[in-house]
Structure I
Amino acid sequence: MTATSQAEDLLFAVLLQLIVMIGAARLAGTAARRLGQPAVIGEIVAGLMLGPSLFGHLFPQASARLFTSSASGPIGIISQIGLILLMFQIGTDFAFAHLRAPRNRRAAVIVAAFSVAVPLALGIGIGIASAASLAPSIDPLTYSLFVGVALAITAVPILGRIMREYGLTQTEIGVVAIAAAALNDITGWLLLAGVAAYASARFSPGTIGLQLGGIVLLAGLLWFALRPLAIGLLRRFPPRQGELAPGLLASVLCLTFALGIATARIGIFTIFGGFAAGLLFHHHAAFVDAWRRQVGRFVLVFFLPVFFTFTGLRTNVLGLSTAADLQWLAIALLAAILGKMIPVYVAGRLAGFDHHASGILATLMNTRALMELIVLNIGFDLGFLPEHVFTMLVIVAVVTTVMTGPLLKLLLPRAGYIIPVGVDA
């Protein structure tokens, strides 16, 4: 077989997988919306159904032919590029103006601290207790730290989409939730970088010093050089009639990917470079709106389903067949839900919110979905999360996110909020 024919066969396999992934995600997302759930829930479930949990179990030969191992490399790269672009979009959506009110700043910090510390501690405890039985061949501390970070995370992009659907983006409780979730995620990424450094046997005072120095240098570069560069680009190529000029779009993409390389080099993951790039442009509303229409929709329709399916192909829900596995799954679910919602409720009360508002805040912060899936894939790729633990935590990510919509429908009317038309009651 010639190199050209091999390339054609690989291209055929990749394109066929993309057709199935995108089509299944769109159908499942539409079904989820009709059931009153965010479309992303359907997309995640579609990824699980295409994997060994359903399609691979019922039709193993067809699954092996469709999801051929030769295409896994290109599909994985496509999913990572999509995550970088998604993180850029998350960065552009981060509105620091939400934190102008002192009460909101204080509330966001308290909520973020409680939402990270308690589930992180519970996750580490679960990891230590389960290491001997669930991950006997993995360093117990490394494994436990990954479990802790996975339980501590909150999903900013999914939370933002849910809040938009329920009309909470301009409310005080929504402002605090999205700001606290952003602080939560940043803390989570830094924790993850530290865990990865330790897990890769690169954890030493010198290494950590170099990493912190790299972060400081990158922050200085972003503020003193790249921020003025972003302003200059927008002055030279201003969005016109809601469209981005090709020169601006090319410059932004190159800058985003370059920052991804930079953050990878200092050990805080490539996708964090996308977030840093997004922060450079978040003040410019015309650019953000044009990006969301011109690029953002393509990212959500094309790249995100690829990531979800890539995760689903690694997740075998049917593999959790023993009583011990189910017991640990139940423990992880309870720790994730109660360890997030109770501390956030307490933090809300300490910040001055009433009973109903604190309950809504706790419900919003329990949303994990995408960000936990990113953490889990990193842990799995590095070899520090066994397959069945990876599956358990994927289920935790899905369940905690699915809970959000029904709980909001119950809590919002009690707090005096009107659920927008179009969101099924």
Structure II
Amino acid sequence: MQSEERIKYLASYDELSGLCNRTCFMEQLNEWLSHNKSYNQTGVLLLIDIDGFRLINDTYGHSTGDNVLRHVAEFLITALFEIDKHYVNKNVRESILGRMGGDEFAIFLPARDEKKGMETAEEIRKRLEKSRFVEIPGHVTTSIGIALYPRDGNMTKELITKADAAIYHAKELGRNRIHLYCIEDLVLDKIHSRMEWKGRIQKAIEEDRFKPWFQPILDLKDNQIHHCEALARIRDTNGEIILPWAFIDTAETLGLITAIDRIIIRKTLMVQSNLRKQGKIFSFSVNLSGKDLEDKELLEFLRSTIAETGADPKHLIFEITETAAIRDLDKAIKFIRELRLIGCSFALDDFGVGFTSFKYLKEMDVDYIKIDGSFIRNLHKTQSDHIFVKAMADVARGIGIKTIAEFVENSEIIKFLKEYGVDYAQGYFIGKPVPYIEHK
């Protein structure tokens, strides 16, 4: 008998928090919506997501994470009881509270309009931020997405979808904030697009359809090409080649970029090794995401893959954007040092747009800077670009760093780059990316 009651309980309630589970919450909300269809009643749905909950789990362990979830549930029960006292009467039922799964909670506020719903959401956010949990230092913050009934939908699923989109936008804006769903955000379209691209990226990884394409880099001293950059491409199921701008943002956001980077690295090392066996010495640059700085296993992957493929680390250059490097300078410096111990070189990409001080360059011990294309593409037209490019080339040369100019699109630019002592040039004038190596 007890086991039957337990089964019934678990069918409707979340064992960890004691709150309604997702199914129960949706059933109760369905019931309220059905009952109020013929009335001019309004309501507000809040979806509450704990910011950085995965980090709490990873840092302090799952048992601490579970305790935080229990505390948040208890806080919401108490807070909602106090809030409901001002609204609940014989004609208005209590608010509905549930745990939707993971670190997400939901509250439906009957008989509340936009103003009251926003006030309640902000009160919950502020009060929770001020709360202290024994298990972890600092505050627990939340992002709260808000959807209005009937404005944003009159069906449970529709309201949850809109509130979920609002949470997504709150997190994009910096977390620890509330956000009311707004159709102008176009967040749903972005979510749908990202989910679709996530599936396409995962399938391309499974079917081995990520390929490196190679763009030549010209040595301005001898006018020869000994070096190229490996760029990620997807060969679509219909044979079409998909460029990075279509998938990189989604891959970084959804945690797929490190898998892509490893595929491109491995295939590039194999190409370099095969050329080397033919007696052809060629250097390759490979892009890394800022996320790769956090991948503790990447350096070991590089060591083992270099050994396995027979590639020469002295002719491997790894690039990361200037903005990604300065976002966590200590981590970048440590990563670059480890990379150099393996024998590889390092380039700072898009240099000049992130306002990096030149003193950081020596601290990071980079081998190359790639002068951002925004300074190069109009070099033959714009006087201020001459000043910046010459200054970057002079300082880099003074501290022993090679310079590469991006977006070189005509011979006039080449003339100025040589005049200013820039070492290398890359761009469509030199050559477009191709799926093979042209080596004379």
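Just a few scattered comments:
- Comparison across structures I, II (criterion: mean projected area of the Cα convex hull in nm²) gives the highest value for II.
- Taking relative contact order in percent (Cα under 8 Å, 6 or more apart) as the criterion, the top-ranked structure out of I, II is I, with the highest value.
- Structure responsible for 23.4, with mean count of other Cβ atoms within 10 Å over residues 103-110 calculated and labels I, II on offer: II
- With helix-only ellipticity at 222 nm (-39500 (n - 2.57) for each DSSP H run of 4 or more, over all residues; to 500) derived as -14500, matching label from I, II: II
- Origin of the derived value 0.70 (FRET efficiency 1/(1 + (r/R0)^6) of positions 303 and 375 (r between Cβ atoms, R0 = 41 Å, to 0.05); candidates I, II): II
- Test item: distance in nm of label points 7 Å out along Cα→Cβ at positions 63 and 271 calculated as 2.3, pick one of I, II: I
- Identity of the structure behind 35, 23, 17 (criterion: semi-axes √(5λ) of the Cα gyration tensor in Å, for residues 111-342 alone, calculated), options I, II: I
- In this comparison of I, II, the computed figure 3.8 for distance in nm of label points 7 Å out along Cα→Cβ at positions 183 and 263 is attributed to II.
Every number here is computed from the coordinates shown, using simple stated rules; none is lab data. All figures in this text were calculated on a predicted structure; none of them were measured in a lab. Cβ atoms are built from the backbone, for glycine too; each structure is taken alone.
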